[in-house]
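**Student:** So, here come the structures, one by one.
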Structure I
Amino acid sequence: MTLKELWMLYEADKRILGFSSHTMKAYFLQLNMLIRELGNLEIEEISLNMLKDYFARASERLKPSSLGHRIRFVRSLFRFAFEEGHMTRNPSHKLREPKMDKRIPKFLVEEDVIHLKITCHSHREHALLEFLYCTGCRVGEVQKINIEDVNWENYSAIVNGKGSK
């Protein structure tokens, strides 16, 4: 079984499990980069050393968080192949993610908010800015709000976050 054939089974499994289309698109991009570097090999041919070499080359141009995402995908892919019986061993079993610095969240200072309010061209833009700023919602979360999600009596809205939370 080649990497591309494995992907077809892996993708179907993850879609059944309810993974989002955005996650699957990111995984597909990761797979294409892996295939570009290693080739569409038979999965039993892939070794831990091949994967380590691949990640070592990638680490020269990627931030630790991006490299970590790539490693998590590869581990997930090969764990799936092993657990489903498509491989006799899991070559990614000993891969570890790079150490990452703790990130301090970025926030807007009052001056930035005032500047944003001044640049609004319409009442709609102003309302969206206020909603985003006051709730802390992500843009994608606000984009998905439907009119029936808004309760005008108590000035509230139901917002679906990441992972439908």
Structure II
Amino acid sequence: MWLILSDSHDNMKVLERVENLIVEKKVKRVFHCGDFVAPFVLGKLLKEGVEFHGVFGNNDGEVLLLHRRSDGRIVKPPSVVEADGLKVVMMHEPILIETIANSQEYDLVLYGHTHRIDVRKVGKTLVINPGELCGYLTGRSTVYLFDPETREGELVEL
């Protein structure tokens, strides 16, 4: 199982629920699409035996420390990851989303920034914005669970 999330904005209460979800759903990979904000949130996201992929967002102020504490697993977007036979492009801001999705070069296009849920197919490409983890703007803390074997997923409200 993969966990896709974005815009955690230091909400430690919700990050504790994410930590539990990682264990409960036997998550093997976490994809964070930016706006961690402070490096201390990584304690809830970096888990032994769980692959972690992240990109910086526009509100990430401690870029150097986030990069170091993640052992280089948080990078400048866009980032391309090949995992479980799928090609994934990650970004924070939705720059050229339609162009990238329509290229059909990627299996998944992951992004955040807007705090709005966007899950849709464009040809063979699945576009996912899991909404906001923090819940500050919409009042909803959401993540997306994705099964790379079946290529099916579900939006989960925490």
Structure III
Amino acid sequence: MSKKVIRIVLKENIQKLGKSNDVIKVATGYARNFLIPNKMASVATTGILNQQKLYAAIKEKKMNFAKENARKTQQLLEEIQKFSISKKTGDGENIFGSVTEREISQIIKNTTDIDVDKQNIFLPEIKTIGLYNIEIKLFNQMTANIQLQVLPEAT
């Protein structure tokens, strides 16, 4: 008689079972008849478990490296604190168009040589000349706060 449960390694996220690369126990029939044939999981052999440990160690190193880079970037951005941009103005202090995340990303790239993805920049609606607080998400819960000074373009 065969075992009632079997240990498997998930190859993808499956609701109510677990995330990719999790080692779980499931019913033998469920694993052999559904998960393994549909390439959603594989049997947890010692070789696969050792490979999982190796991948976890490599992933941990990459996470630590990314966290350290984010910390350095945060220190650098907060040292500089203020960035400036010139925009064409209309009547009074209103600017033509608005300031976009792409423009801020380009200013940071030109000033510090650091690439910041425009999707990680959170800014208020900027339609007038003035000083604005901008939040940049660097890594998980780590953010950098900078100020953007919008100046009228000299003509």
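**Student:** Suppose you compute percent of Cα pairs over 22 Å apart, for residues 28-115 alone for every structure in I, II, III: which one lands on 25? Intermediate results must be reported in sequence, preceding the final value.
**Tutor:** Details: I: 36; II: 25; III: 62.
Computing percent of Cα pairs over 22 Å apart, for residues 28-115 alone on every structure in I, II, III gives 25 only for II.
**Student:** For the read-out distance in nm of label points 7 Å out along Cα→Cβ at positions 52 and 140, a value of 2.7 was computed from one structure; give its label from I, II, III. Working shown, then result.
**Tutor:** On the way: I: 3.5; II: 2.7; III: 2.1.
It must be structure II, since only it matches.
**Student:** Can you tell which of I, II, III yields -17500 when helix-only ellipticity at 222 nm (-39500 (n - 2.57) for each DSSP H run of 4 or more, over all residues; to 500) is derived from it? Numbers along the way, then the final one.
**Tutor:** Details: I: -17500; II: -5000; III: -10500.
Answer for the origin of the read-out: I.
**Student:** With semi-axes √(5λ) of the Cα gyration tensor in Å derived from the coordinates and found to be 52, 18, 10, which of I, II, III does the value describe?
**Tutor:** Numbers: I: 42, 21, 13; II: 21, 17, 16; III: 52, 18, 10.
It was calculated from structure III.
Each value in this text was obtained by applying a stated rule to the coordinates, not by laboratory testing. Only a predicted model underlies this, so the values are computations on that prediction, with no experimental measurement involved. Cβ atoms are built from the backbone, for glycine too; each structure is taken alone.
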